[in-house]
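Dropping the structures in below, format is structure tokens.
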Structure I
Amino acid sequence: MMTIHDRIEYIILREKLSVAAFERQIGVGRNSLSTSLRKQSAISHEVIIKIFEHFPRYSLDWILFGNKEPEDLEIEKLSAELVSIIKRWRDFRDKNI
């Protein structure tokens, strides 16, 4: 089972960033995250919130607890977007018939 540290490292790898670049991108101090990852120590809620704010495709639920994989969330978001597009198209079509 993945830990929160594993999930954050997964995000860093998936986004193709170094830990230092990831820290800069989310706006946290140098080594504030790398030390926590290396020592497997507590990660502050401020850091977790900043990760979610900068990478919203990874849900807080997944980052914190590992519920639902990021790919599942992406599929859900794309499906909802597709349904919305189809609905708008139907509404447009119905108005122009």
Structure II
Amino acid sequence: MDLPAPEVAGPAALAALLADPTRAGILAMLRDGPHCVCEMAAALGERQNNVSMHLARLRDAGLVHRTRHDGDARWIFYARDDAACAAAAAALAALLR
């Protein structure tokens, strides 16, 4: 047989990352703009350290980024990286076509 194996490692890893309901919820919340961990934790009914762990995974994947509050550096806000999310959506769409 001459059927080549498709390259699916990237999209499969992305799908596994987004399969977690907490991470999916975080990305959905960040669609409307930046939020701090405490806001997201309250909305999701999760502990802040758990949300922070999920944010770290999303940050490592390049889907979100963080910035410190200008007035109080203890506050960190997270936002979606729209270009990275669009690329991720395109990769998943290509897999499912």
For -17500 (helix-only ellipticity at 222 nm (-39500 (n - 2.57) for each DSSP H run of 4 or more, over all residues; to 500), calculated) the corresponding structure among I, II = II
Structures I, II, by FRET efficiency 1/(1 + (r/R0)^6) of positions 8 and 56 (r between Cβ atoms, R0 = 25 Å, to 0.05): label with the highest value | I
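Please state which of the structures I, II yields 3.1 when distance in nm of label points 7 Å out along Cα→Cβ at positions 16 and 40 is computed from it.
I
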To which of I, II does the computed value 17.9, 64 (Rg and Dmax of the Cα atoms in Å) belong?
-> I
Highest-scoring label, criterion being relative contact order in percent (Cα under 8 Å, 6 or more apart), among I, II | II
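Each value in this text was obtained by applying a stated rule to the coordinates, not by laboratory testing. In this text the structure is predicted, and so the values were computed from the model without any measurement. Cβ atoms are built from the backbone, for glycine too; each structure is taken alone.
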